[in-house]
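Please treat every number below as a calculation from the coordinates, not as lab data. Predicted model only: the values in this text are computed from it and were never measured. Cβ atoms are built from the backbone, for glycine too; each structure is taken alone.
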Structure 1
Amino acid sequence: MKRAEPGQQEWEPPAATAAPERPLLAVLDLGTNNCRLLIATPSARGGFKVVDSFSRIVRLGEGVGQTGLLSQAAMDRTIAALKISAERIARLKVRHVRCIATQAARLAANADVLVARARDEAGLTLEVIPAEEEAELAALGCAPLIGRRYKGALVFDIGGGSTEIIWLEKTPDGPQNRLSASVPLGVVSLAEAYGPEARSHKGFARMRADLKKQFAPIARQMEGLDVRKNHLLGTSGTVTTLAAIALNLSRYSRARVDASWHETRAMLRVVDRLVGLDVPELVKIGPIGKERADLMLPGCAIFAAICALWPAPMLRVADRGLREGMLRQLAKQL
């Protein structure tokens, strides 16, 4: 087996005789912080069988909030990850491919340079999608995890540069999007705005209060959402990491985290444990690690603000989202 580089999953090429009967689909989500690839094939039950995946933290949005531009270094890191993704897509001869870029590219005046480099250097067609479509894809990917006993769920996706909030309601025709919104605040932009202050108890409280004000107009639009009949459904590195800590995992495990249920107050107690810790202390917590440590508390502040405005007793955690939504869209087009 080929050993993975730092920030990269281990991967072993499938045997030449193990080609799937159903078509392979490849989707790539280039966010403000991460570049994520998923290659899968539709299963007979309507789900997907993962054939390969790749994830690398590229921090594409580093400094975009201050300059309005993608830096040369950030684009170089991103193109390196896109080349690896393209190699995996080519190795498996995937013909159905979609690649998207989100908030950092939306904000940057020079996003066209990144799109051109992705095409010329990695051979990938990169779409910069609007915030509304990002929210719809996240909801589509998470919809299968709405609990049977509930009328619906409040889906939230805490990204590097934006946070999407979607009210999904069950109907006879499947989950429907009642209302969705995208707020241009994420873990990278908050980390840059608040700096080391975010790690103090006082600074964290101020950041959480500021975020509650930012999200309050959305809460007013969703005042018909009954938190006793709807649960929270969170997808993002912040929420999956909190779930791993709550489950007392020494290292992250998707199999244990994805679709897990948690009492919201128990997850907020995990947040309380993390507030006040410095980066070296956060690094020592297995599921957080070095690459996420400086972004963990901004993500926790977003999570805490959402829980304050929508105090649903139960939370379900999804290690899925945009890419799974993209897969579902691609599968419908076959």
Structure 2
Amino acid sequence: MAAAPLRKRLLVTGAAGFVGRHAMSAFAASEDYDVLGIGRGSFDTLPPGASFYSVDLEEAASLQTLIAGFGPTHILHLAGQASIGYTPTGPLGTWRANVTALMNLVEAVQFAAPTATFLFVSSGEVYGRAFLNHETVVEDITPLPAGTYARTKLVGEEMLSDIFANSGVRSIVLRPFNHTGPGQDERFVVASFASQIARIEAGLAPPRLMVGNLDAKRDFLDARDVVRAYASVIANSEAIAHGTVFNVASGEPRTIAEILAELRALARVPFEAVAAPDRQRPSEIAIAAGNAQKLRDTTGWAPVIPWRQTLTDILNAARQACAARP
């Protein structure tokens, strides 16, 4: 009788964050994984079958001890400073969260999980000014990062390529484009619109929705489809070479105005869109989209959640959150 396949031991960093929570739920529901999440924050309800420890990735000694105890076969690195226009700690905090913490993690993995597969979640933002010449980008286009967040992500990619080059650790780089879904922080545009609509519907705010730049055209995916992409890479990781880079994208950019119009159609009450000066973030990059054909060809992944369903789920989650507030 053939031996049963060994379960993968998956370590998820940033597990209590927006995408991390979706990842923890998805992987914990699979019989193929033992799942440990680490990071800041906490879970009110941890997915059945998963474990979580609150660990600061800047605490190198604690991190190394934890990884040695768990012995991961795969690491999904989601932790880090998110891409938004303002951070309380400024560029220094972004470099510390995205580079210093990554360096600690890499050192711990080298010591305590020397044969693991390391999935580094970078960002489609690393392409930056390359979008001025290529509205839709493939992985071999030279990145030209245009901001602190994007620069730190590209440095992270280069760090892994350098450090793991002659080790037993296989690193794979994932460059997700914009993604959203239920539970996202309302600092991000789709979640912001949905939360404002929910408050308007509940009578907690006047029927005026504050908006920023509506002209930018961006590539959006449902975060649950993004997690499925990560799972597809893990499932095929034995056949994927060290240093491989994958875009995770829909290839179908939408303007922010189009997204607002779709949410307006789902709203239960009418409202007026009002331009707010503090939300205006002009960008010289009019269109940014990714080509994920390489990921499709390698793993068979493709997004499956209809965009209207994504918006419906986000709006319903915002309504529930609004109703739960005292």
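With respect to distance in nm of label points 7 Å out along Cα→Cβ at positions 51 and 67, the largest value across structures 1, 2 is given by 1. Sorting 1, 2 by distance in nm of label points 7 Å out along Cα→Cβ at positions 83 and 171 from high to low puts 1 first, with the largest value.
Of the structures labelled 1, 2, one was used to calculate volume of the Cα convex hull per residue in Å³, giving 133. Name it.
Working: 1: 133; 2: 145.
Considering all the candidates, the number was obtained from 1.
Given a value of 1.5 for distance in nm of label points 7 Å out along Cα→Cβ at positions 211 and 227, calculated from one of 1, 2, which structure does it belong to? Corresponding structure: 1.
For distance in nm of label points 7 Å out along Cα→Cβ at positions 243 and 259, find whichever of 1, 2 sits highest and give me its label. The partial results should precede the final answer.
Values: 1: 1.1; 2: 3.5.
Evaluating distance in nm of label points 7 Å out along Cα→Cβ at positions 243 and 259 on every structure, the highest lands on 2.
If distance in nm of label points 7 Å out along Cα→Cβ at positions 43 and 275 is calculated from each of 1, 2, which structure is the one that comes out at 4.0? Among 1, 2, the structure yielding 4.0 for distance in nm of label points 7 Å out along Cα→Cβ at positions 43 and 275 is 1.
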